[in-house]
1. One of 1, 2 was used to compute relative contact order in percent (Cα under 8 Å, 6 or more apart), and the result was 30. Which label is that?
2. Determine which structure produced the value 31, 21, 18 for Cα extents along the principal axes in Å, for residues 87-126 alone, calculated from the coordinates; the candidates are 1, 2.
3. For structures 1, 2, which has the highest computed value of Kirkwood radius over Cα pairs in Å, for residues 39-102 alone?
4. I have -0.39, -0.56, -0.95 for log10 I(q)/I(0) by the Debye sum over Cα atoms at q = 0.09, 0.11, 0.16 Å⁻¹, calculated from one of the structures 1, 2. Which structure is it?
5. Ranked on distance in nm of label points 7 Å out along Cα→Cβ at positions 55 and 79, which label among 1, 2 comes first with the largest value?
6. For which of the structures 1, 2 does the calculation of mean count of other Cβ atoms within 10 Å over residues 15-22 return 13.2?
Structure 1
Amino acid sequence: MDPQTITDIKNLTEQLLQHLGVTGEVTVEVDESAVVQVTINSAETDSDEDSDTHGILIGYHGETLRALQLVLSLMINQDREEWVQLIVDVDGYRHRRDEQLISLANRMAEKVMYLKEPIALNPMPAIDRRIIHMALADNDQVISESSGQGRDRKIVISPK
């Protein structure tokens, strides 16, 4: 990826943050699979105005963060022939969330193996369901399947 694209992504992210009225340090990196990682580190201070920046950007269960990622992705890719895939993270939220979901998957798999009956998790977004499925993919004692439609789509973990 060319350096100008990376600069454009950083500038656009900073402008978007400015329009949202929040502050943060933006870093942009490209990983080995050409996915652009946009990281926003909030400028946490003792002031009441800045202390909730990361909460504002993340939102309830990451909903605002997903929306921010979608908007930024659409803005970046508006006039491009080749799609640039973006992942936006705020203060390490995505990493922490992934670890929580993996832990949940493993705990529920253990419970399913103990009870020998399926367990349905609460509905969750596709990105979270994918992490659960991947966490259980190598487990030869349980299977995970998505069921339901739209916002009610959830994972059911069953014994094999």
Structure 2
Amino acid sequence: MTDPTPAAATPTYTGFGLRLLASIIDSLVITPLLIALAIGLYQHSGSWLNMLMASAENPWLNYGVPAAFTLLFWLVKSATPGKMLLGAVIVDAASLQPPQRWQLAVRYLGYYVSLIPLGLGFIWIAFDSKKQGWHDKLARTLVIQAASQTPSREN
């Protein structure tokens, strides 16, 4: 007997390899921004070494800017530049629609939960049937290929 559910109703989950590649792309996008900000903030600190040391100790530069960058992209595009380039989007796990703001905040904070125990929450993606990391499970989100997403609601 064949499955009566149309193929479009079953999303294509984005696996560990593509998500890792998206993360690398995101790092390549944000690193020049962070370097430019560090130069702008600490160019008067003397040597390059002093500048690097001062910027390395700045929590806003190290945590605030990347968080704002990531959350803004998630909020506007449901994906970071790396995910966009690879055709992946973040969706609500139940509705396959764009996630709510609270889900995005929980998902970002969940990155720390996924990272702390030796990155096991991220490695989990490789073995999970829906390719969810711990941060996805906490936020009730999925990362799927955009072509498999149902039509989005109007905001």
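Only the coordinates and a few stated rules stand behind these numbers; no lab work does. Note that the coordinates shown come from a computational prediction; the quantities given were computed from them, not determined experimentally. Cβ atoms are built from the backbone, for glycine too; each structure is taken alone.
1. Label of the originating structure: 2.
2. Here the read-out was taken from 2.
3. Once Kirkwood radius over Cα pairs in Å, for residues 39-102 alone is worked out for each structure, 2 has the highest.
4. 1
5. Largest calculated value belongs to 1.
6. Only one of 1, 2 returns 13.2 for mean count of other Cβ atoms within 10 Å over residues 15-22, namely 1.
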